[in-house]
Structure I
Amino acid sequence: METVTQNLSSGGFYCRSRKRFIVEELLLCTLQIPMTGISGGESHLECRARVVRVEENAADGEYGIACRIEDYRFVTACD
């Protein structure tokens with residue numbers, strides 16, 4: 001499933017999804033991170049994340065999903 005992340009920090013992230021998740025659910029995620037500078041392109045953050053909050057937005061049929069990152073690894077195009 002693909003979502004758009006609205007907020008990312010060292011401890012977690014917040015995204016919007018059409019699918020409802022369950023609080024405490026463990027997810028395996030790949031976040032695409034745009035790279036700036038000479039190389040451009042993008043790299044990826046592969047992580048295990050736990051759902052800590054689910055917000056329903058009836059107006060647009062999406063859910064706000066707040067996740068805490070429990071473990072991660074940074075993957076570049078060279079890996």
Structure II
Amino acid sequence: MTSVLDRLERRGQISRGSLPGNRRAVLVELTPTGRRTTATIRTAITGLERRALSALPAGAITGLKSALQAFAEVPS
């Protein structure tokens with residue numbers, strides 16, 4: 001995880017700081033550049049999802065979303 005955060009910090013996507021009262025914890029925040037990048041990625045993913053699901057009937061999409069939500073809620 002540290003190497004990923006290092007790359008994001010070098011690219012100006014995040015900033016890291018310390019958490020008051022806990023020297024071992026690291027506070028990671030998106031920079032304005034990181035927020036813009038996040039918005040661009042979300043828009044791209046939304047477009048891909050729409051194209052991938054556009055041929056499916058509405059009921060199938062609803063069922064798929066329900067199944068994915070159920071998987072997300074299963075304890076690990």
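Every number here is computed from the coordinates shown, using simple stated rules; none is lab data. This one's a predicted model, so the numbers in the text were calculated from it and none came from an experiment. Cβ atoms are built from the backbone, for glycine too; each structure is taken alone.
The table for this structure:
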| read-out | value |
| --- | --- |
| Value -20500, calculated as helix-only ellipticity at 222 nm (-39500 (n - 2.57) for each DSSP H run of 4 or more, over all residues; to 500), assigned to which of I, II | II |
| Comparison of I, II by distance in nm of label points 7 Å out along Cα→Cβ at positions 31 and 47 - largest value held by | II |
| Computed 1.60 for Cα Rg over 2.2 N^0.38 Å - originating structure among I, II | II |
| Per relative contact order in percent (Cα under 8 Å, 6 or more apart), the highest-valued of structures I, II | I |
